[in-house]
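Novice: Please go over the structures that come below.
Every read-out reported here was derived from the displayed coordinates using simple, explicitly stated rules and does not represent laboratory data. All values reported here derive from a predicted model rather than from experimental measurement. Cβ atoms are built from the backbone, for glycine too; each structure is taken alone.
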Structure P
Amino acid sequence: MPDLMDEIIRAAIERGEFDDLPGQSQPLKLDDDPHTPAHLRLAHKLLRENGLAPDWIAEGSGIDHDRAALLVQIGRARPKLRNAPPTERAALRAALDAQAAALNRRVLRHKLKAPKGIPHKPLLDIERELG
């Protein structure tokens, strides 16, 4: 069967039936996200066309941004955690722990909001990041 279809399409190409089609040489619009459940695609399309996003998408972007900022902050804090006096080290560590805990609470809330099939964002493991 595929051979027959290939022959039909090849013959149509040779006859020029696909010449001068609208959108020729333009990139394809692949707006549909294959991970979006079928029953939500129209709603997501309407939101996207109007510059909006579902709450879980906006929250996910915020989590990604804040996670990256916290990782930078952790990287800058490593030398201070090794060389600072104990009281300063304890205060810095407590602040980092609190920020990581707050981010992880947001990640857990995000997991509850995101539709089935959407990859979950990982929790931030402060111990591993401080290494």
Structure Q
Amino acid sequence: MPTTIPLLLIVDDSRTSRMLIRKQITHLRPNWQMIEASSGEESLSMIKNQLPDFISMDVNMPGISGLEAADHIRFKYPEVRIVLCTANIQESIRNAVAKANIGFVSKPITERSVTESIAFWEQKI
């Protein structure tokens, strides 16, 4: 777990989903900083300037998918902890997530799904 104030990047093309995640994180981890991106491309651009500790990433977005963006991020910044948060629970997605060593929680965004994300981000490696 980082010794500084953690920075979370929330990536989702749904403004509502980003707002729900932000609300839950603010409630559960009020000291965390948060930034948002509305696409995989935007997230890749943002992390060049501000590397987050944790990322919540939707899978199905226009342009590059969250899984593709997560692969790019994991390759370049393996220390960043990523959780894919998606309604797409197909076996192929679960297998890709396990292979990439990233977390997985299913939508809808609830206190439980956000709590599961936090548990993944904060687990000791």
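Novice: Of the structures P, Q, report the one carrying the highest value of distance in nm of label points 7 Å out along Cα→Cβ at positions 53 and 69.
Specialist: That would be structure Q.
Novice: Ok, one more. Could you tell me which structure in P, Q was used to calculate distance in nm of label points 7 Å out along Cα→Cβ at positions 61 and 101 as 3.0?
Specialist: It traces back to P.
Novice: Still on this structure: Quick check on the output: -21500 is helix-only ellipticity at 222 nm (-39500 (n - 2.57) for each DSSP H run of 4 or more, over all residues; to 500), derived from one of P, Q. Which one produced it?
Specialist: Working through the options, I get structure P.
Novice: Output the label of whichever structure in P, Q has the greatest value of volume of the Cα convex hull per residue in Å³.
Specialist: Result for volume of the Cα convex hull per residue in Å³ over P, Q: largest is P.
Novice: Quick check on the output: 12.2 is mean count of other Cβ atoms within 10 Å over residues 77-84, derived from one of P, Q. Which one produced it?
Specialist: So the calculation was done on P.
Novice: A follow-up question, please. Please state which of the structures P, Q yields 19.9 when mean count of other Cβ atoms within 10 Å over residues 37-44 is computed from it.
Specialist: This figure was derived from Q.
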